[in-house]
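Structures follow.
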Structure 1
Amino acid sequence: MKTDTPAQWDKFFNRYYIGDILALANEYPEIRSLYVDFINIEKFDPDLADELLAHPDQSLSAAEEALRSFDLPVKKTLAGAHLRITDIPQKVKIRDLRSIHISKLIAVEGLVRMATEVRPRLLVAAFECNGCGETMLVPQSSGRFVEPYMCKNEGCGRKGPFKIKLTESEFVDAQKLRVQESPEDMRGGEQPQTLDVNIEDDIAGIVAPGDHVIVAG
């Protein structure tokens, strides 16, 4: 039976986090994250907790769908809210990260050695066809700038040129951190290893070099 559904997450939120969600709604959109202790998920439904660890993208998508559509007693929606998981049991040292950890939910602990300035990152670019004026929305990856292949207007179909419309595009605050192993995680003579971490939205800009952090992802 599939457990990581929005309906199951909605039951979880109603049992454990009604007060926190109401507090989030009062502060939203200045604050956009709900912090959830993994232990509470495990107590509520061990299968749901296991699914979260094994398939975090799918599980968090269902959880955020439930959070963003939560039935609030106030006239406000949490359309851009995020779920942040704390106290994840699977902690991995930076030097021990391997391919088996890809696509799994783990936590990494260390010291922030470098933090870039917070800058906007393009999530969805809006383009206007110079031929017919049609507007197209194109999701952007973090690696390269993606333009439309051709105009989606069947009566046009031109392959450009296209003009980006910044006011109709979607951006998010973004920052890169370099996290270094904590001294207590190293044996004598070992050189500290580092991990580059990309963070976005309301958690960008809240830490600085020298801070001790636990990164979940």
Structure 2
Amino acid sequence: MTSPVRIYGDTRSGNCLKVKWTADHLAIPYEWHDVDVLKGETRTEDFLAINPAGQVPCLERPDGRILAQSNAIIFHLARDSKLVPQDDFDQAKMLEWMFWEQYSHEPFIAVRRFRRAFLNLADDEINPDLMAKGRRALGVMEMRLLSRDFIVGDGLTLADIALVAYTRVADEGGFDLDEFLGVRAWIARVENELEIDPDEGRVNPLA
């Protein structure tokens, strides 16, 4: 891509930060267009003309075509890079974890974080299933990371980027990451690879 792509997103959203981090890591030029979800900016007539689903992130290519859904976008951006394994099985395994992230991880960890950190709900006002299922997801990751540094293969892939986005701020949803030491070490490893400031995207900066 020679001309900059446009990325529409909210920097408090892990799904949006996935796209930013992927583009930054691969030195892909882009124009960032901030869209404040909490102010209802995804529901304006202008934004709905870009993405009728009213969701961020979305990417606008130089040819005007629009792509939505964070994991589809990062796969599009990284398709010819080292972030996508060349081995067919490893590539499928990467996609497996990216699908799992959106179905069995983000709906619990990210949603509980949103309700606790953005809506300021007390723990007893939040569906307890979110904590139970979020802890289960972190446990699955912990088991995966017991004997490896990254989720798939020997190096950083899109699976790591997809999963680190909300895992790294899970504490803002009330999850105790000290119970998942393998996950904590992996977060630090991925943040280092992507050169992420540990406070980026957090509601409450680390002490």
Structure 3
Amino acid sequence: MILLTKTRKITSIEAQAKNKERVNVYLDGEFYKGVSLETVLKHRLKAGAELTEEELTRVFSDEERTRALEKAAGYVAKSFKTKRQVKDYLVKKGFSEELAWECVDKLKEYGYIDDQEYSKRFIETTAKTQGLKMMEYKLMQKGVRKEDIFAGAEKAEASFSENAAILAEKYMKNKEPVKENYAKLYRYLIGKGFSYEEADFAVKSVKGEN
């Protein structure tokens, strides 16, 4: 017994009105999907061609992958992003998690995503107002792993003790140099994410003990 493979016929390919780089593909007289011209050329799609379900899946999976990668590339082009931020963005755009992570890996391979570099930049731009513990918490909220945060911190040009001392001076401005205010200053710096050692250094600095 010979089993016939079911095929579907491309009846027309029409340019989209709002995007000349994309076309609408019609199968058996009905709209099927919109695809890029690149996909049409790559797979040599044309009116009259007949495709099996397997071929359709391959063609349009490839199109979906290309579209997701283009979306991801456009997203990271606006500003540096973490791996999880890109994944979450693609999922919100309707792509599967599997495809989203595939795009993340591809962008990482191309050098467009680097969580260590993201951590370094984040730390350098916020180190004047926050300690590493606070920044670590915020970076982990963005999906960055601890090892990438610490690696970024080692590369960052930032002195947390000095920054804590500068914040301490600003905090104590117009305040009485009394024990109660120094205690409040210490708690303030700890709340900003500075370590006990950094907070202690800053308090001693404004007291003139360093």
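Just so you know, all these numbers are worked out from the coordinates, no wet-lab data involved. Just so it is clear, the structure is predicted and the values come from calculations on it, not from any experiment. Cβ atoms are built from the backbone, for glycine too; each structure is taken alone.
Structure notes:
- Computing helix-only ellipticity at 222 nm (-39500 (n - 2.57) for each DSSP H run of 4 or more, over all residues; to 500) across structures 1, 2, 3 gives -18500 for structure 3.
- Comparison of 1, 2, 3 by Cα Rg over 2.2 N^0.38 Å - largest value held by: 3
- If FRET efficiency 1/(1 + (r/R0)^6) of positions 98 and 130 (r between Cβ atoms, R0 = 41 Å, to 0.05) is computed and equals 0.25, the structure in 1, 2, 3: 1
- Answer label among 1, 2, 3 for the case where distance in nm of label points 7 Å out along Cα→Cβ at positions 50 and 154, calculated from the coordinates, equals 6.3: 3
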